[in-house]
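Novice: Each in structure tokens, the structures are laid out below.
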Structure P
Amino acid sequence: MSTRSRRSVAARLAWRLRKLLAPEQTLWAQGHRHVAGVDEVGVGPLAGPVVAAAVIFPPGLGLKGVDDSKRLLPDRRMELAETIRARAACWAVASVEAEEIDRLNVYRAALEAMRRAVCGLATSPDYVLVDARTIPEIAHPQRAIVDGDALCHAIAAASILAKCARDAIMVAHEAAFPGYGFAAHKGYATAEHKDALRRLGPCSIHRRSFTPCVQAGLFDGLDAEDAERAALAAFDA
């Protein structure tokens, strides 16, 4: 890469970081020192947990390259997750497993995972920024930011931690439950996953309340991101 190209990339990253930090900068300027970003992943899959993360950065700190986890390649996500864990003031990851998802419904399970992540922070936040929703049963002031993982640095960082944590869980499940392909599709309703379900039947990490969705083909033809949105829309209706 030429010097000019490197400067162009650096300028774009700096501009992107300034844009992402705008919500936190406003709150820091108002005196909120401990601003948490919260996001979840795993609403759409047919198997495995919903995982949420919460992150607080020291005031003024932003990490170049942090972005919505869906916009990042897996290796880059893992690199950034390591940096986030090292440089954040504190962070926490929490999950809700399949059995509890079936009991609560997946929308409420996602909110519960986010609540647990916030409660797991070593430092109590002054303010909480959440991707698209508000979290019940927390005392902290909070704000929902639609598309927050693409518009807010702390929420984007939380999305990276949550995605990396859930992917690692599903890779581990590959060994415990061979034949389903969890390491590849991470529990989403791919053709390969549905074929394995027909051949093997559900295992203990499958969401039994999602079985009619598989049979009806609710998520047929959708990629992971669209399946996530479809599931949220169904349970938010």
Structure Q
Amino acid sequence: MKRLIPALLLTLAVTGQAIAQEPLKVVARAFEPFSYLDENGDPAGVEYEILQYFAKSQGREIDIVWVETFAELMPRFDQGDVDLASGTVSITASREEMYDFSSSYFPVRIRLVEPRTQTASTLDDLAGETLITMSGTTYERVLSTISEVSFVYAGDENEELAMLDRGEGRATALDSVLGLLYLKDYPSLHMTLPISELQHYGFLVAEGSPLAAELSKHLDQLKLSGIYFRILRKYLGQEAVDLVQWAKE
């Protein structure tokens, strides 16, 4: 029996090492500059780099399953064969009833986007209008509170803006940081009314998964080291760093 114990311990050690080195399996929405493939076909982006640092800290590689739209993201996660979802997912009370999240990796507020020729004073000004949104998003949830609106759907935020620019709806909604990134390409559009409280992007994991706490600790370490702010500045610019600092005040 004594001879079996060292062999058993060795087997357990090797097995534990193999488990620790299994890839971190991520379903990610392909959405620049958060997670995407660059011109060389290599993964890049804010979310990807954060997760890459996390995986390296655990001696793991990243295995990404790509989806094209936000509407595909959580149904794909729900298949149960990935560890987490990455795709500018806002942490909301309704989602926390079904999933766990890491701590925030970016603060956002939803803002209304309209043609420069129009500016709503309240959401009630849009009653009965056709609005542009994305299925399954916080944008859709907030805009659904307006009386008698109808929706036309876009696959991502860039398509939302392009559709609005073509006059296919009265207005759309966008997270504030995305307005900073994309509205410069649409000079006929502007961000107007804030239509949500401060929200936060987080990485979505299964309810009860230890990854929520592990990712949160990792984010704290990246912020303390300055790596987090370097990643934001690289992909989102100094304005994004300023937004994070403002949200902490």
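Novice: Could you figure out which one of P, Q the value 71 for percent of Cα pairs over 14 Å apart, for residues 122-201 alone was computed from?
Specialist: Details: P: 71; Q: 60.
Clearly, the read-out refers to P.
Novice: Compare mean count of other Cβ atoms within 10 Å over residues 90-97 across structures P, Q and report the one with the greatest value. Write out the running numbers ahead of the final one.
Specialist: Values: P: 21.1; Q: 13.1.
Top value of mean count of other Cβ atoms within 10 Å over residues 90-97, among P, Q, belongs to structure P.
Novice: I would also like to ask the following. If relative contact order in percent (Cα under 8 Å, 6 or more apart) is computed to be 28, which of P, Q is the source?
Specialist: Working: P: 28; Q: 24.
Going through each structure in turn, the value belongs to P.
Novice: Going by distance in nm of label points 7 Å out along Cα→Cβ at positions 34 and 130, which of structures P, Q comes out largest?
Specialist: Q
Novice: Still on this structure, I have one more. For the read-out mean projected area of the Cα convex hull in nm², a value of 16.5 was computed from one structure; give its label from P, Q. The partial results should precede the final answer.
Specialist: Numbers: P: 13.7; Q: 16.5.
Working through the options, I get structure Q.
Novice: Which of P, Q yields -11500 for helix-only ellipticity at 222 nm (-39500 (n - 2.57) for each DSSP H run of 4 or more, over all residues; to 500), as computed?
Specialist: Matching structure: Q.
Just so you know, all these numbers are worked out from the coordinates, no wet-lab data involved. All values reported here derive from a predicted model rather than from experimental measurement. Cβ atoms are built from the backbone, for glycine too; each structure is taken alone.
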